[in-house]
Structure 1
Amino acid sequence: MEKIKMDLSNLDSVFPDDFTQEQIAKGKTLFLKTLSESAHKFYGGKIQTIPKAGVFGFNWFNVWYTPGVSKVSTNIRDNNDTSFDLSNRGNLVGVISDSTRVLGDGDCTPSGGLGVMEGKAFLMKYLGGVDAVALCIDSKDKDGNNDPDKIIDFVKMVQHSFGAINLEDISQPNCFKVLDVLREECDIPVWHDDAQGTASVTLAGLINALKLAEKKIEDVKIVLIGAGASNTTIARLIITDGADPGNLIMIDSKGSLNKGREDIKADKRFYRKWELCETTNKDQVTSIDEAFKGADVLIALSKPGPDTVKKEWIASMAEKSIVFTCANPVPEIYPYAAKEAGAFIVATGRGDFPNQVNNSIGFPGILKGALMVRAKKITDNMAIAAAHSLADYAEKRGIDPENIVPTMDEATVFPVESADVAMQAIKDGVARIHMTWQEAFDKAKEDIDHSRGMTQNLMDTGFIKKPEDKMLQDALDLTINELK
C-alpha cells in the first residue's frame with residue numbers, strides 16, 4: 001500500500017494489499033467521487049473568466065468599452081460575419097444541457113448538470129484551446145414534461161453569441177429531435193457530444209481493436225447494449241465506415257431491435273431507433289444469449305454496472321472478443337471480470353482503467369477543427385475523419401491490447417485531429433474559410449500550447465492554488481473505511 005500522490009498516478013497501489021480486485025475497482029470509483037466533491041468545493045467549480053486583452057493605461061478602458069467599441073458594434077451590424085474576428089465568438093462554444101440524463105445519474109435538475117458542463121468547458125480549454133460557457137436550462141413545459149422545442153428555441157436564440165454549440169446530457173427521445181433540427185436550422189455547428197462525440201471515439205477504438213484482433217469491420221458480428229443517443233449514433237457511424245448492418249444486434253431495455261418492435265414503430269419520437277430496427281439484425285435475433293453467441297464485438301452504453309453485462313455472455317463470444325463497456329460512472333462490467341470471462345480487449349469510459357474510450361479525446365479537437373474553418377455544421381464524415389485521425393495517431397506511436405487509443409495527456413493528438421477535421425469540413429463543403437492542413441495544425445497547436453501554458457503559469461505563480469495532501473488522504477481514508 002503506497003502513499004497517495006498528488007498526480008493521482010497508480011491508484012491501484014494505494015489500497016490495502018488484502019483488497020480484492022473488485023474492492024479496488026469499487027474503491028477507485030468511490031475515491032474519485034469523494035475527492036471530486038472536496039476539490040470542487042475547494043476551487044468553487046473549475047472555470048473562471050479572465051481577460052485576453054491588456055490594460056496598458058487608463059484610455060485602454062475606452063478602447064475596450066465605450067466610446068471605442070462603438071466601431072466594433074457597427075461593423076458587426078453591417079456584416080455579422082465580422083463577429084467571428086472582432087469578438088471571441090470564433091473560438092467560443094456554448095455547452096448546453098437540460099440535465100435530464102447526467103452520466104448514469106438520470107435527471108439531476110437543470111443546475112445539477114453544471115459540474116459536467118463545466119467539465120466539458122475545462123477540457124475544451126485545456127485540450128483544445130477553445131473557450132466554452134456552461135448553460136444548463138429548464139426544458140419543462142407547464143405540465144412538467146421535458147419539451148425538446150424549448151431547447152431548440154433556446155439554442156436558436158443564443159447561437160449568435162457562439163461559434164459552435166455542444167449539446168450534452170439530454171434524455172431520449174428528445175435528444176434525437178433537438179440535434180436533427182438544430183443541425184439543419186442553425187448557421188453554426190451544433191454537436192451532440194453524447195451522440196457524435198462518443199460515436200467518433202468508439203469508432204477510433206474499434207478500428208485499432210480490430211487491427212489487433214486481425215478482424216475486418218465488414219465481417220464482424222457486433223452486439224450493442226443500450227439504444228440511446230450514443231449507441232444509435234455509434235451504429236450509424238460504424239455502418240457508414242464499413243460495418244454490415246445485418247451483423248449488428250442492438251438491445252434496449254425491452255429486448256433486441258428488430259422489425260417486430262411495434263412499440264418503437266408506433267412512437268414517432270424514436271425514429272432513429274426504428275431506422276435501426278429496419279436495417280440491422282438480419283437474423284431477427286430476439287434473445288440476449290443468442291445475440292452474444294459468437295459475437296466479435298460488444299459495445300455497451302447502458303445502465304451502469306458492474307453487473308449489467310454478465311460474465312457468461314462474454315464467455316460465449318468469439319475468440320479474441322472485443323468488449324467496450326462504457327457506462328459512466330461505473331462500467332457495465334469491470335475490466336478484470338471481462339478479462340476473466342475471456343475478452344481479448346476491454347475498454348471503458350474511464351481513465352483509471354486501460355483503454356479509455358471516452359469522448360474527451362474527441363470533442364476538443366473536433367470542435368477546434370470546425371471553429372478554425374468556421375464550419376456551418378459538423379457532418380458525419382467529419383466525425384469519422386476524427387475517428388481515423390485518432391486511430392492512426394495511436395497506431396503510429398504503437399498500440400497493444402491495453403492501449404488502443406490516445407489519452408488526454410498526449411497533447412499533440414489534438415492539433416492533428418483538429419487539422420484532419422478541418423480538412424474534411426472543407427472537403428464536405430461546409431467550411432467558410434479554407435486553409436492548408438499545416439496551417440490548421442499550426443493554429444490549433446499554438447492555441448492549445450497557449451491554454452496549457454497559461455494554466456501551468458497560473459499554477460506556478462499560485463493563482464491556481466494546490467490542494468493540500470490532506471484532502472487526498474481524507475478522501476482515501478473515507479473510501480477504505482466504507483469498503484472494509
Structure 2
Amino acid sequence: MASLDTDIVVVGGGPAGLAASIAAAEMGAGVIVLEKASTTGGAGNMGMGPFAVETKLQRKRLVGLTREEAFKKFMDYTHWRVDARLVKAYIDKSSSTIDWLEDMGVEFFDVARYFPGSEATWHIVKPATGEPGPRAASIMFRLMTERAEELGVKIIVETAAQKIIMDNGRAAGVEAVGKDGETVHVKAAAVIIATGGFGDNTDMIRQYLGYEWGKDLFSFRIPGLIGDGIKMAWEAGAGESPINIEVIYGIPGLQDSYLTDVPFRQPATLWVNLAGERFINEELTENTTWTGNALVIQQNRCGFSIFDSSILKHYQKNGLDLMSMVHPHVPLDKFEDELQKHIDEGNKNVFMADSLEELAAKAGIDAEGLAETVSEYNRGCASGEDMFYKRKKFLKPLKGPRYYAGKVYPGGYGTLGGVKINHKTEVLTKDFQVIPGLYAAGTDACSIYGDSYVFILPGNTMGFALNSGRMAGENAAKYKDTL
C-alpha cells in the first residue's frame with residue numbers, strides 16, 4: 001500500500017476537479033488530484049465554453065444582461081424548486097471566473113447564444129485553430145492542468161478512488177487503486193468529489209432516470225463516468241439530491257454528420273409521433289431541452305422530423321432558417337446523396353420516399369394519421385393559421401415529390417445531481433447536516449435545474465462545474481485551516 005499525505009484530495013480531474021485544485025492551491029493548500037483516466041479535462045474536453053454574466057467580453061459586445069436578471073430568469077425557469085443560495089453564489093462568481101481563466105492564458109472567441117431565444121451567456125473558448133466548434137474548450141483544460149501543476153498540485157492519473165476514509169464523522173482521505181493494482185491511501189484534511197456523474201453507467205441510468213440506453217435514450221457516454229464519486233459520497237453518509245439528465249434530442253447515427261442532421265432541426269419541418277400526430281411547434285426545436293421534454297412523453301419516446309424536396313430546394317436556395325455555433329450553416333446540394341449513404345450503411349433512423357404512404361411504411365408511422373396530419377398542416381400553411389401557432393414564415397406545405405424523415409430520440413450531455421450539497425458546496429446528510437471535510441462540485445452535485453436544463457442561459461453545466469469547483473476548493477482550504 002502506498003501512503004500519501006496532503007491537505008486536500010480531489011477526486012476527478014475534469015472541469016470541477018481542476019478548478020477546485022487550482023483554487024485550493026492558490027490559497028496555499030497542498031492538493032492531490034486522483035484521475036482515473038489517462039488525461040485531465042473529462043467531459044469538458046467535448047464542450048465549447050462556460051456560462052458567465054457581467055463579464056468584460058459581454059460589455060464589449062453590448063450584452064446588457066445583469067446578474068440580477070440572470071438570477072430571476074434562472075429561478076423563474078426552475079419555479080424556485082432549487083437551492084436559490086447555490087444558484088446565486090454560482091451566478092455571482094461567474095464573471096470573476098472568466099477573469100481567472102484569462103489570467104491562466106485562456107482566450108475567449110466570443111460570447112454567444114445557443115439559439116435565438118436564449119441569452120448571450122455562452123463564453124466560447126478560442127481553440128488553437130482560432131475557429132470555434134465542438135471540443136473547443138479542450139485547450140482551456142490543458143491550460144488549467146498546467147496552472148495546477150505550476151502551483152504544486154500533484155495530479156495522479158490512471159488512479160481510481162474507491163472509498164472516502166471517514167474519521168469520527170469527518171472526511172479524512174481517500175483510498176484508491178493505481179494502474180498497477182496497488183492500493184493508494186491518501187490522508188487529507190478535506191475531500192472534494194468531482195467525478196462527472198454517471199453518463200456511462202447504463203444500470204444507473206435505468207435505475208435513477210428510467211431510460212433504457214440505446215432504446216429510448218441516446219445520450220453521450222464519456223468512458224469512465226460511472227457514478228463512482230456519487231456512490232462513495234453516499235457510502236460516507238451523503239444525502240441523495242434530485243437526479244436528472246440534460247435532456248436534448250438527436251437522430252441516432254447522425255451526431256457527427258452535420259450536413260445530414262442540420263436540415264432536420266429546422267423550423268419548417270413537420271414533427272409527428274408514431275401515430276402520425278403533431279406534438280410540438282417546430283419552431284421550438286431550437287431549444288433542445290424543450291424538444292427533448294416533448295419527446296420523452298411520446299410513445300416509445302420518439303418522434304419524426306419530416307420535410308420534402310420543395311422545402312429542401314427552399315433551403316438550398318435561401319439558406320437555413322436556424323444556425324448556431326454547434327449546428328452551423330452547411331451546403332445542402334449533396335443532401336440526398338449523403339442521406340442515401342446513411343441509409344445504405346444501415347442507419348435505421350433516416351428515411352427517403354417518393355410518397356407519404358411509402359414514407360409512413362418505411363418509418364413505421366401510422367399512415368392514416370400521417371396523411372390526416374399533413375392535410376391539416378397544409379391547410380394551415382395556406383391560411384397562415386397553425387394549431388400550435390407556428391409563425392407564418394415557417395409554414396411551408398409538404399407537397400413532394402420526395403419526402404425525408406429522421407427518427408428523433410431524447411439524448412443528453414450527461415447526468416446531473418446525486419450528492420446533496422449546500423451553497424458552500426459542503427456535502428450534507430439526508431437530514432441536511434454538514435459532513436465535515438467533505439465537498440462536492442460539478443455534475444455529481446448539480447441539482448440546480450429542477451426538471452429541465454436551463455438552456456436559456458447557455459454554458460450552464462460547464463459554468464457550474466468551474467464555479468462550484470472554485471467554491472469547493474476555496475471552502476475546503478478555509479476548512480483545513482480551522483483544524
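No value in this document is a laboratory result; all are computed from the given coordinates. The model shown is predicted, which means the values in this text are computed figures rather than measured ones. Cβ atoms are built from the backbone, for glycine too; each structure is taken alone.
Odds and ends about this structure:
- Structure (1, 2) behind the derived value -14000 of helix-only ellipticity at 222 nm (-39500 (n - 2.57) for each DSSP H run of 4 or more, over all residues; to 500): 1
- Taking relative contact order in percent (Cα under 8 Å, 6 or more apart) as the measure, the highest value among 1, 2 is held by 2.
- Answer label among 1, 2 for the case where mean count of other Cβ atoms within 10 Å over residues 67-74, calculated from the coordinates, equals 17.0: 2
- Structures 1, 2 were compared on distance in nm of label points 7 Å out along Cα→Cβ at positions 411 and 451, and the highest value belongs to 2.
- Top of 1, 2 by distance in nm of label points 7 Å out along Cα→Cβ at positions 363 and 419, largest first: 2
- Entry that produces -0.36, -0.51, -0.59, -0.86 once log10 I(q)/I(0) by the Debye sum over Cα atoms at q = 0.08, 0.10, 0.11, 0.15 Å⁻¹, for residues 171-314 alone is calculated, selected from 1, 2: 2
- Structure from which 4.5 was derived, distance in nm of label points 7 Å out along Cα→Cβ at positions 3 and 299, options 1, 2: 1
- Winner on mean count of other Cβ atoms within 10 Å over residues 203-210 once structures 1, 2 are ranked, highest first: 1
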